[in-house]
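Please treat every number below as a calculation from the coordinates, not as lab data. If you're wondering where the values come from, they're calculated on a predicted model, not measured in any experiment. Cβ atoms are built from the backbone, for glycine too; each structure is taken alone.
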Structure P
């Protein structure tokens, strides 16, 4: 394909992704009350665990805040619900750089990416009460009374960040498949990668608490090692499948 054809293909796939996000946003907008109740669960859990008199409900101090928060949840929800379509479009864009026998990895690639994203988001939701307790305790003798804008931004950014972070092994394996990286290069950069993962997670984690740092950095380090193993297996299979020279 020429450069113009690549750009045309990219534009078409971006349009498909935007349409999918818009449809997912409509679904998230309709089910906003249920999503809000689910996301405020950690707040209620912290109030109960620490025997606080906080209402367990978010407090609006601005008449327009409720609408802004609903639109924000709609946007995040649209991205999450459109994730399978987005990943399928990404895979379709990079497919021309793969061998014919490797194009069959499309369905496993999308399935693994979606499953890892959901796993990351659920782990973020699971660790969020601990992170919230840490942040409240670190503030001293305070009475937590959260506004929806700040609270929902924090928890959704954490879920999105964990979900994207858990795509790390899929990204590395994809780079190995197209020949940008090799398992030997990843293995040689192991020490630098571990330090880099911890530093990036520490900087990128919105809450900045140690629980979130450990909950994200440890799986990413494990995923890094798994990516090396998968890369070696794939390259070994590619070598065996390659036709013998005449």
Structure Q
């Protein structure tokens, strides 16, 4: 059965001497893994369309329930080459990809997630220095996946609280938190920033310029929350360290 759709390349894994396993996020099929025959050969018909982050029109052949259908066609819609060519742009993009792979299920179509990744990559391409974009993506992805941390009030009674508990995934007030060990004390400013990022669209991000310390506070909490849920540290988590040390050193 031949199927056609559009997708964003999330990952490619070499298979044998010349083949690739290509993982896409698609709007109509969710995450799918496809088998690409001989794309690593010089005269491959796929060209550069299998590069990570590339948005392509694809066709694949296989039974509807096939675990890995064969990729038969891939035509570039948007290459996002500038994100791959620049380290400070590629690192946040790679973090978004890894988060997507961690929380999105295979063959579970989600148009909201597809639109989120596509629009955030376009915004990142326009300005990869925007500090809120990676944090915005995390907040929105966790919301779509059903793992958004609760910061608006106590997760049990709804009362105000300023202590976040990783084991509960939410803020707890003093009364409800008895016997539990706090993970983070959070500031009112960080709560407001989190609430704004939950509700706002990408187009509104350029309206605010929160202090770097506030962005770092929220990003740190989200990273620990993701680590607790997935029970592992994301490989792309080192991107912040690179950005501070490598990119920062080059700019000085």
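If mean projected area of the Cα convex hull in nm², for residues 125-172 alone comes out at 4.1 when worked out from the coordinates, which of P, Q was used? Walk me through the numbers on the way to the answer.
Numbers: P: 4.1; Q: 4.3.
The correct label is P.
Given a value of -11000 for helix-only ellipticity at 222 nm (-39500 (n - 2.57) for each DSSP H run of 4 or more, over all residues; to 500), calculated from one of P, Q, which structure does it belong to?
Going label by label, the one that fits is Q.
Just checking, which of P, Q has the largest value of percent of Cα pairs over 27 Å apart?
P
Who wins on distance in nm of label points 7 Å out along Cα→Cβ at positions 109 and 189 among P, Q, i.e. which is largest?
Values: P: 2.0; Q: 4.5.
Comparing P, Q by distance in nm of label points 7 Å out along Cα→Cβ at positions 109 and 189, the maximum is at Q.
Work out which structure the value 21 belongs to, where relative contact order in percent (Cα under 8 Å, 6 or more apart) was derived from one of P, Q.
The read-out was computed on structure P.
Name the one structure among P, Q that Cα Rg over 2.2 N^0.38 Å, for residues 61-116 alone of 1.42 was derived from.
Q
From P, Q, which structure was distance in nm of label points 7 Å out along Cα→Cβ at positions 205 and 229 = 2.5 calculated on?
P
Comparing structures P, Q by FRET efficiency 1/(1 + (r/R0)^6) of positions 13 and 133 (r between Cβ atoms, R0 = 30 Å, to 0.05), which one has the largest value?
Numbers: P: 0.10; Q: 0.65.
Top value of FRET efficiency 1/(1 + (r/R0)^6) of positions 13 and 133 (r between Cβ atoms, R0 = 30 Å, to 0.05), among P, Q, belongs to structure Q.
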